[in-house]
Structure 1
Amino acid sequence: MPTILIVEDDTSLREVIEYNLSKNGYLTSIAIDGVSAVEAARTVRPDLILLDVNLPGIDGFEVCRIIRKEMAMPILLVTARDDEIDRVIGLEIGADDYITKPFSMRELIARVKAHLRREKLLLEYSSTVEKEVSLGNKLVFGNLVIDTNRHEVALDSVPLQLKPQEFSLLLYMANNKGRAISREKLLEEVWGWNYTGNSRTVDVHISWLREKIEKDSGNPQRIITVRGAGYLFEG
């Protein structure tokens, strides 16, 4: 049974969210500020985090940054602010989705289900791809090694910390080396046809990957942008 960490300092809203998640079969854990949110994430290791942005002490953006460096579960930001820049910042620091108050519980539950389903599909996809790899379950591109059995990536023999979506995106592109792939195709193959996000998600994850596997992320040599076509993995 999936566990959801609810990080919300508004008691009334927190109780409503907790009730509706429990009614839909989820276990819940609670945090009411930034510090306790980080502690709870490390202790509980939830399957998904609902994270309010406007928290006392450490705000939700900083909490997201801290958690994302250590863990890869989906993070859904919840906020009263509807500025586009806030949504972009949230995605760039590692959040997987963004919902603005006020929202319906039906919409919230639907998004939680979608993200948990997508995580399951990503694991199944990676497992399927592993069965098709014949060279010792490893893809080797110079100093970059993708271990499909262990779901690990190493650069110069140093393990990299990748989110599940980052790993699946890199693996899919590596298995299509030398082929330009559109953002829409990457969304469909890596995130799933029913994903509710847009191509900005692909751009953000490509940026994260470049920071981790490129010698100079500003002048990428492994993941190339192909104008009008998408991205191409050169290895």
Structure 2
Amino acid sequence: MVVAIILSGGTGSRIGLDVPKQYINIKDRMLINYSLDAVANCDAIDLFCVVAASLWRDKIETSFSKACKSKFVGFANPGETRQLSIVSGMMLIKDYCHKNGITADTVVIHDAARPNVSAFMLEDYIKALDGHDGIMPVLPMKDTVYLSKDGKTVSELLNRKEIFAGQAPEVFVFGKYLKANEELMPEMIKTINGSTEPAILAGMDVAMVEGSEKNYKITTKDDLDKFVQEQNAR
């Protein structure tokens, strides 16, 4: 059983909009719907949940496509941090599976703020998990990379061939990844910045796969403008 968690609990404060960015309308669809539809249309994914504040749940569910409705199992509460939101989603999935006599083998974690993910991309990443405990799509660094210990002066030149930028969705063996997160509870997990960190700390085998420049995260207004332009050009 392959399950997915869509993270949609962020406030999007860096863009400066009146509503969180994942709920703005672009060509008559909320930003989150682009990710939801990709997950729903991916044959490799059996069910999914959404981590979202209660204020937005009716709006999200009302926007579901028929495919979304057939795979959706519920909403999870956002956590204090992104990683705690992931744990919240995994616990909801775990409870759902237990009640229905099924087993979650694989978990896909994706952000609503990455709307260019596709069903094909998701399927490729799920297939890439075979033989590993986790996979993370990455992009190589194009620019020269420097380390600054004080944020003002250059301390060291880093080898960009050894530096990669991580993306989502990330895919993990469900049981091992849940255990890796539980071992960091209740305090250390609050220091986690990236989804793959708990897996690495637990010694899980996480493979890197080729990411996509198209699968960028909408963080700034420039990112949002770029996505809007892309949609309008279609």
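Here, each number is a calculation from the coordinates, and none is a lab measurement. Please read all numbers here as calculations on a predicted model, not as lab measurements. Cβ atoms are built from the backbone, for glycine too; each structure is taken alone.
Structures compared: 1, 2; top value of distance in nm of label points 7 Å out along Cα→Cβ at positions 61 and 157, i.e. the largest, recorded for 2.
For the structures shown (1, 2), volume of the Cα convex hull per residue in Å³ is largest in 2. A value of 12 was derived for relative contact order in percent (Cα under 8 Å, 6 or more apart); which structure in 1, 2 was it taken from? The value was obtained from structure 1. Suppose helix-only ellipticity at 222 nm (-39500 (n - 2.57) for each DSSP H run of 4 or more, over all residues; to 500) works out to -10000; of 1, 2, which structure was it derived from? Corresponding structure: 2. When distance in nm of label points 7 Å out along Cα→Cβ at positions 85 and 141 is computed across structures 1, 2, the figure 3.5 traces back to 1. For mean count of other Cβ atoms within 10 Å over residues 149-156, the highest value in the series 1, 2 is held by structure 1.
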